[in-house]
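Take a look at these structures.
All of the numbers you see were taken from the coordinates with simple rules; none came from a lab. Remember, it's a predicted structure, so these values are computed and weren't measured experimentally. Cβ atoms are built from the backbone, for glycine too; each structure is taken alone.
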Structure I
Amino acid sequence: MSRNIEIKARIDSVERVAAIAATLADKGPIEIAQEDTFFRCTDGADRLKLRTFAPDRAELIFYRRANSSGPKESFYLITPCATPDVLRESLTLAWGQAGRVRKQRRLFLAGRTRIHLDRVEGLGEFLELEVVLEEGESAEAGIAEAHALMAQLGVRTGQLVQGAYVDLLNASQRT
């Protein structure tokens with residue numbers, strides 16, 4: 001499985017952070033509309049989601065990461081899919097849905113790091129960093145890189161959040 005170091009943080013403005021990200025990035029911005037359908041998993045650290053981009057283009061993504069707010073290692077596997085509606089129905093029947101997340105993502109690439117600026121329906125604006133690790137590379141190197149980018153982007157540790165967007169949405173609906 002592939003690995004990366006991830007952080008998620010609430011931000012006050014996608015536009016403000018995008019202006020900084022543009023100065024750091026090698027590529028971007030790339031605008032992406034995404035709908036993620038999460039399916040129930042028995043282990044709280046595991047996630048399975050179907051990320052749909054178009055009626056004939058999606059990715060089934062399994063990932064495992066701790067539910068903590070700081071930079072954390074994530075193991076993931078991505079499988080392309082050309083029939084997302086059929087796959088969503090099959091997985092829903094087998095496992096049940098945990099929820100759906102709709103977002104508009106602005107993607108920047110800074111070296112090996114994906115900078116995601118997300119407007120999440122029902123939640124607000126967020127930054128995600130994904131520092132892609134090489135095979136056998138220590139997590140510490142990616143964590144250091146994530147901390148350095150957080151500082152450059154003006155993100156403080158108090159802004160970090162834990163869990164997936166689906167967890168935040170489900171929690172907000174319970175209150």
Structure II
Amino acid sequence: MTKETRVKVIWFCLACLAFIGLDRVTKQWAKDHLMFREPKVYWNNFFRFEYVENTGAALSLGDSLPQPWSFWLLSIIPLAVMIALFVYVMREIGNFTNFKLFCFSMIIAGGLGNIIDRIIYDRRVTDFMNIGVGDIRTGIFNVADVWITSGVIGLFIIYNSKNKGLLKPDKN
């Protein structure tokens with residue numbers, strides 16, 4: 001392994017830990033300041049902080065699944081996918097640009113952040129953010145969801161960019 005690759009591995013792992021840490025801190029903040037309280041609204045109700053415990057996937061999909069099914073479908077299988085993604089990144093890290101590596105770190109950290117909640121809190125993921133105008137609103141989400149979405153958008157940009165230079169490894 002080259003020195004450049006070792007540096008990328010270290011930065012990737014540090015980024016993952018930082019993203020997971022920020023997710024944990026914000027979820028704890030939501031528990032401490034939003035649980036059992038009225039939602040906090042900002043910018044004419046465009047942004048809303050509202051505590052929810054989600055036992056399903058995105059938009060509570062699958063929240064009525066029996067506990068064993070939920071555990072396997074929403075915790076164990078996603079954990080296996082995150083491990084496989086991590087292994088893929090470690091094998092290909094020398095070929096990744098810094099931006100691509102950053103995107104993968106957000107996806108893996110976001111996935112692990114929500115899996116940690118599911119395992120520690122009996123399938124309950126802390127969600128607390130909501131944006132929208134009037135009745136047109138997003139689902140309630142958390143920082144881990146932001147990491148995942150941002151990482152996927154970043155990869156989408158990379159893979160659909162006409163500037164194929166983004167797909168070449170960095171030379172620094």
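Below is a table of values for the structure above.
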quantity: Of the structures I, II, the one that -18500 was derived from, the read-out being helix-only ellipticity at 222 nm (-39500 (n - 2.57) for each DSSP H run of 4 or more, over all residues; to 500); calculated: II
quantity: Which of I, II leads on distance in nm of label points 7 Å out along Cα→Cβ at positions 93 and 109, largest value; calculated: I
quantity: At a computed 8.4 (mean projected area of the Cα convex hull in nm², for residues 21-124 alone), which of I, II; calculated: II
quantity: Highest-scoring label, criterion being Kirkwood radius over Cα pairs in Å, among I, II; calculated: II
